[in-house]
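J.: Following this line, the structures themselves.
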Structure 1
Amino acid sequence: MRTIGIYDSGIGGLTVLHEILKNFEGNAIYYYADNAHAPFGSLDDNELSNIIADGLAAVQANSDVTVVACNTASTLLKGLARGTKYEDKTETDAFRISKCDERPHIKPIFGILPPIASYSRENLVSDSPSKTLLLATEGTKRHLNIRDGMRVASTPELAAMIENALRDGDDLSSLRPYLEEKLSLFVGVKNVILGCTHYPLCKRQISQVLGRVRFFDGTSALIKTLDDFVEKNQAFSAPVNFAFSGADETQKYSRILKNLVNNAY
C-alpha cells in the first residue's frame with residue numbers, strides 16, 4: 001500500500017480524489033487543502049509559486065506520490081519546469097516531475113492540466129474550435145496555449161462561489177444567476193473544457209444554462225499517467241486523511257466526497 005498525496009487549494013481536488021479512489025483502491029490518501037491561501041486562480045505567479053513550494057513540501061513529507069489536483073498550480077509548475085532537467089516535453093493533459101535521481105528527497109509529482117493537448121490532436125468530437133468553450137481560472141489561462149477560435153469564458157469568482165455554496169450544505173442553485181450572466185453568450189457550444197477541478201461540481205448548473213453539452217477535463221489523462229506508478233491493492237482498506245493550512249474543514253470535505261461517490265452533483 002502506498003500513500004497518494006493530493007494537493008489543492010480547496011474542495012476542487014475532491015473530484016480528482018474520487019477518481020483516484022475508483023482506480024487505485026487500497027492505497028492510503030493524504031489530502032492537503034491549502035485553504036489558507038485559496039483561491040489560487042486570482043494570485044500572481046510569484047506569490048503562488050512560493051505558496052505551492054510550501055504546500056508540496058507538506059504533502060511530500062506525508063506521501064509516496066504527489067498529485068497536484070489544481071489546474072492553476074499544475075500549469076504554473078509545468079511552466080516553471082520548462083528549460084530545466086525536470087521539464088516534461090510530452091504533449092499530454094497531465095505532466096510529471098520524476099527525474100529526481102540526484103535529489104531523492106523529491107518524490108514523483110503529477111499534475112492535472114486542461115485537455116487542450118488532446119483537443120489539438122483529436123479536436124475532441126471533431127467540431128470546429130468555435131463549438132468548444134473553455135472554463136478556467138485566470139491563473140490557468142495565463143499558461144495555456146489556447147487554440148485559435150476556441151471560445152473562452154471569464155468566470156474569476158466561480159471557484160470561490162462553489163466553495164462558499166458547499167460550506168454548509170449541498171445546494172448549488174445559488175450559482176445559477178452568476179452562470180447565466182457569464183455563460184449565456186455561449187449558448188450553442190457543444191463542448192465544455194473544465195479547466196478547474198472545482199468546476200465538475202457544478203456541471204448540472206452549467207448545463208442548465210448552456211443546454212446539452214459534453215464536458216471534458218484532465219482527470220482521465222492524470223489517472224492514465226499515474227497508472228505506471230501506483231497499483232490497486234484490494235487487500236487493504238484505503239484511509240483518507242485530510243490536512244489543512246487554515247481552518248480544519250474535515251467534516252465539510254468528508255460530506256462532499258461522500259456525495260461525489262453517490263453522484264449527488
Structure 2
Amino acid sequence: MHPVLIDFGRFKLYSYGLMLFLAFALGIYIAYRRSKRFGIEGNVVLDVSSAMIISGLLGGRLLYVLTHLEEFRGRWLDIINPVQSDGTIGIAGLVLLGGVVLAVVTLVFLTWLKDIPLLRLMDVLAPSLALGIALGRLGCYLNGCCFGLVTDISWAVSFPEGCSAHSIMGDQHIHPTQLYAFIYNGLLFIFLLWEEKLPRAFDGRTIFLMFTGYGIFRFFNETLRWHEQSLHAINWDGGFLTISQLVSISLLLVGLAGLLLLPKTKYYHIRSLT
C-alpha cells in the first residue's frame with residue numbers, strides 16, 4: 001500500500017491520482033487508435049473523451065460529496081478548492097459510478113449535438129472504459145480505500161496504518177476487492193477487444209457487453225466490500241442494497257436489453273471491421 005509516491009511537503013504525488021492519469025491517457029490513446037476502424041475521426045474521439053473526463057471527475061466528486069456531507073460540514077469550499085483548508089494540495093474523494101453516469105450522459109449529449117453515431121462511438125470507447133476502471137481500482141488498492149470485509153480466505157490482505165482500510169479494519173485480514181476489480185476489468189478489456197473479431201458484430205454490441213459484464217461483477221463485488229451507512233440505498237432486516245448496486249442493476253438491464261432487442265430494431269447495423 002503506497003498512497004503517496006512522492007512527498008514534497010504540501011505537494012504530494014498520490015498513487016490513486018497517478019493511476020487515474022494513466023487510465024485517462026491509455027484509454028484515450030487506445031480509443032484514438034481504434035476510431036479509424038469504426039469510421040470515426042480521431043479528433044472527434046479526442047474531443048468527446050476530454051469532455052467525458054471532465055464530466056466524469058465532476059460526477060465522481062458530486063456523488064462522493066452527496067454521500068459524505070458530514071466530512072465537508074464547516075468547510076464547504078474544500079469540495080472544489082485544490083488547496084484544502086488544512087493546507088494540503090489536491091482534491092481527494094471520488095465515487096466511480098457517479099463519474100461513469102455523468103460521463104455517459106455527456107457522451108449522449110455530444111453525439112446528439114455533433115450528429116455522431118452514438119452506439120458506434122460507444123463501442124470505440126468501451127474497451128478503454130474497462131481498462132480505465134481496472135487501473136482506477138489498482139489505484140484504490142495502493143491508496144487503501146474501497147476495501148473489503150473481514151475474511152479468512154488464504155489470499156486475504158491487511159493494510160498498514162495511514163489509510164482508511166486500517167482505520168476501520170485495523171490489522172484484520174480482508175477481501176482485496178480492489179484487486180478483484182483490477183483483474184476482472186483487465187480481463188473484460190481483453191474480452192471486448194476479442195469479441196469484436198467475431199462474425200456479425202453490430203453497432204452497440206461491445207458497449208452493451210461492457211454494461212452487462214461490469215454490472216454483474218460490480219453487484220456481487222459490492223457484497224464483499226465494507227460500506228458506510230450513507231452509501232446504503234435500501235435497507236431491510238439483515239441486509240441492504242448500496243447505491244452502486246442499484247446502478248449496477250441498471251447497467252445490467254440496459255446491457256441485456258441492448259443485446260437482446262437491438263438486433264430486432266431498425267437501428268441494427270452489421271459492422272464490418274478490417
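J.: Out of 1, 2, which structure matches -10500 when helix-only ellipticity at 222 nm (-39500 (n - 2.57) for each DSSP H run of 4 or more, over all residues; to 500) is calculated?
T.: 1
J.: Comparing relative contact order in percent (Cα under 8 Å, 6 or more apart) across structures 1, 2, which is largest?
T.: Comparing 1, 2, the top value of relative contact order in percent (Cα under 8 Å, 6 or more apart) belongs to 1.
J.: Identify which of structures 1, 2 gives the largest calculated value of percent of Cα pairs over 24 Å apart.
T.: Result for percent of Cα pairs over 24 Å apart over 1, 2: largest is 2.
J.: The value 13.4 for mean count of other Cβ atoms within 10 Å over residues 152-159 was derived from one model only; which of 1, 2 is it?
T.: Label of the originating structure: 2.
Read-outs: derived from the displayed coordinates by stated rules, not from any lab. For clarity, every value in this text was computed on a predicted model and none was experimentally measured. Cβ atoms are built from the backbone, for glycine too; each structure is taken alone.
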